[in-house]
Structure P
Amino acid sequence: MIDKKISLGTVVTILTILATCIYTQGIMSNKVDSFEIDTNTHSVKIDKNIESIQELEVSVAKIESKIDEGFKRLETLIIEN
């Protein structure tokens, strides 16, 4: 037969399980929030780095074009003399 009484041990066990679940949920919520903040911070840094890289590419292209112009002038000087 099934005993329909609830013992003190059962109550303590159920309360312990509930408290553990609530505590674990709180910890996981805090971890997710901290990961979200870190992700946003890193996204901003990545965007800044992308802009810096694009500026550097433009600068390199300018330098390359100036070098090409210098070689063309050098070639014309060599050919003329």
Structure Q
Amino acid sequence: MRIYGFDGEQLAALCEMWKLGTPIDVSAFLDRSDIPEHAKESVRSAPNKQPLATDAEKYHLMQAQIIIEIAKLDREKWQP
């Protein structure tokens, strides 16, 4: 699996570097002041892509979107 040029091991390292928690804590991510609002909004809207999903599935969609947003942010940080 590759997301924005990162492989699975690199994504795991990003999650650790960004202190996202294990499992990823969606509420903590949304409360962080170092995360741009557009990234937070993308995470909030992730469950809308599958409106018939269960609450657990929606939470997993949000966690997955956090990984995508962190990959984008980290790439932007090092390659502006």
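No value in this document is a laboratory result; all are computed from the given coordinates. Since the structure is predicted, the reported quantities are computational estimates derived from the model, not experimental observations. Cβ atoms are built from the backbone, for glycine too; each structure is taken alone.
When FRET efficiency 1/(1 + (r/R0)^6) of positions 9 and 57 (r between Cβ atoms, R0 = 25 Å, to 0.05) is computed for each of P, Q, the one that comes out at 0.00 is P. Have a look at P, Q and say which one yields -34500 for helix-only ellipticity at 222 nm (-39500 (n - 2.57) for each DSSP H run of 4 or more, over all residues; to 500), as calculated. This figure was derived from P.
Among candidates P, Q, the computation of volume of the Cα convex hull per residue in Å³ that gave 119 used structure P. When distance in nm of label points 7 Å out along Cα→Cβ at positions 25 and 49 is worked out for each of P, Q, structure P gives the greatest result.
Highest-scoring entry among P, Q, by distance in nm of label points 7 Å out along Cα→Cβ at positions 41 and 65, is P.
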